[in-house]
Structure I
Amino acid sequence: MTTTAIRKKLHEFIAEAPDSKVKGMFLLLEDEITKKGAFTLTSEHLKILEEEKMKHENGASKSYCWDEAKEMIRDNNKID
């Protein structure tokens with residue numbers, strides 16, 4: 001049976017299936033359904049973010065609010 005035929009049969013089944021069956025199928029596939037398209041940072045990226053956050057909190061890096069950033073971009077200013 002082709003994948004297209006399987007999809008069609010599943011779609012037809014789900015449309016008519018009792019709620020208990022639909023809920024059971026969802027429980028089996030929930031992780032894959034909810035993670036679809038989810039973006040996950042690598043441990044290296046998380047480390048970089050944590051380092052940058054600490055610099056910000058300690059005042060070791062210059063930070064800009066959204067309005068300042070927009071103005072700098074619009075004015076084509078360079079960030080120090």
Structure II
Amino acid sequence: MKVTLYTQYFNPKFTRRLGRKVNLETAKKFSPEKLEDILRQMKVQYEVREGSYSRIPYEKCKIYSIESSVKKSTLLKMIERKLQ
């Protein structure tokens with residue numbers, strides 16, 4: 001199953017209404033390098049490209065396309081725990 005993650009999900013300057021999907025304190029610790037390290041530790045295949053999130057089209061972000069056997073919400077919770 002292919003899962004798509006946007007760096008906007010982890011951006012602390014956006015509210016949950018605008019697309020942040022993790023806790024604010026965890027979002028403050030986020031960096032794209034940390035996310036890539038976590039994905040490597042989880043041993044999942046992924047590719048990164050530039051793009052924009054649909055709710056905030058004027059701001060560019062990275063898009064991670066991940067091959068995973070778990071749902072997006074479960075994957076986000078796993079990443080959030082590792083960022084803390």
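Each reported figure results from applying straightforward, stated rules to the coordinates on display, with no laboratory input. Since the structure is predicted, the reported quantities are computational estimates derived from the model, not experimental observations. Cβ atoms are built from the backbone, for glycine too; each structure is taken alone.
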Structure from which -23000 was derived, helix-only ellipticity at 222 nm (-39500 (n - 2.57) for each DSSP H run of 4 or more, over all residues; to 500), options I, II: I
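From I, II, which structure was distance in nm of label points 7 Å out along Cα→Cβ at positions 28 and 52 = 3.0 calculated on?
Details: I: 4.2; II: 3.0.
The correct label is II.
Of the structures labelled I, II, one was used to calculate volume of the Cα convex hull per residue in Å³, giving 249. Name it.
Numbers: I: 249; II: 86.
Matching structure: I.
One of I, II was used to compute distance in nm of label points 7 Å out along Cα→Cβ at positions 4 and 68, and the result was 1.5. Which label is that? Display every interim value, and only then the final one.
Values: I: 5.8; II: 1.5.
It must be structure II, since only it matches.
One of I, II was used to compute distance in nm of label points 7 Å out along Cα→Cβ at positions 12 and 60, and the result was 2.4. Which label is that? Provide the component values of the computation, followed by the final result.
Details: I: 6.4; II: 2.4.
Traced to structure II.
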